[in-house]
Structure 1
Amino acid sequence: MSSSLTHQQYALTCQGLPLAVYREIVAHLQQIAGIEAGLTPQTSTEFDYRQSQVGHLWIRHPSDLAGPKKQRLEQILAYYSDRFGAWQQVNP
């Protein structure tokens, strides 16, 4: 990506979403040209079996992302939201 482009970056979490599913989402998002995605580890110091091992999913893409790429990003996030619960935006 060119350094002259402006980017949008945000972080999302879904309560109780398993690590394997987060990894699957990242793999799907990384298949879209121009989109970067990754995971940050859980920072909680207390163990809770129902809590994910992931702190949040981060997504970075050009601010002018549009058309089929933007639509595909939204479809992927909606697919997982429909099955596992609503995404919540977090401040990393």
Structure 2
Amino acid sequence: MADLDEDLAAAADDELDRALSLGWAELRKITPWGDTFDGFTPSGRDVSFERAYLWEDGADGDIRVEVTVYEPKAYERGVRRTRRMPRGPGGKT
């Protein structure tokens, strides 16, 4: 089995890519929003995923996407990834 930190990081990176698969216009419809769900890391560990879409600098601006992946018994050892979805050409408004 993979190292815990590497496994959590791989799961967080993958989930962040999925979270950003929608463009800015689609994300605008659901921001602010967040969800927590259970799933598995690439090596099969049971984990919880938290996904949040937040306004970065006010409504209708850039959207901050946050993903945290952690073992249910150890939130504080989880991995968080954050990326900004810009409004405009990069975010495909």
Structure 3
Amino acid sequence: MIDKAENRYRVTGRMLIADARTLLEAGRGLLLAESGKEVLLDLASVEEADSSALGVLFGLMRTANARGVQLRLANPPAGLISLAGLYGVSESLPCA
């Protein structure tokens, strides 16, 4: 689930392949209301993540870029960072 909490978006629960489409659609819906500013996506409450989480994050980054929004990631889980390193995309993740 993704919800807005003050000046950030917070992802809670799982970021697994079964949840990917729902997370991507929810995140895109929230980002469509933003324009021309920085948005922080807080991942501290992510309980479990697989490689599909990277696909969700890159999809949200594309949506943000199209809206002129700079998406930054806060508190990414260690497992997600490890997966990004394994796939060679860790440098592409905009960590705050």
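Values in this text are rule-based calculations from the coordinates and carry no lab data. Note that the structure is predicted; figures quoted are calculated from it, not measured.
A value of -10000 was computed for helix-only ellipticity at 222 nm (-39500 (n - 2.57) for each DSSP H run of 4 or more, over all residues; to 500); which of 1, 2, 3 is the source structure? Kindly include the intermediate steps, with their values, before the conclusion.
Working: 1: -10000; 2: -6500; 3: -12000.
Value -10000 for helix-only ellipticity at 222 nm (-39500 (n - 2.57) for each DSSP H run of 4 or more, over all residues; to 500) corresponds to 1 out of 1, 2, 3.
Could you tell me which structure in 1, 2, 3 was used to calculate P(r) over Cα pairs in 5 Å bins from 0, in percent as 3, 13, 24, 25, 18, 9, 5, 2, 1? Of the options listed, only 1 reproduces it.
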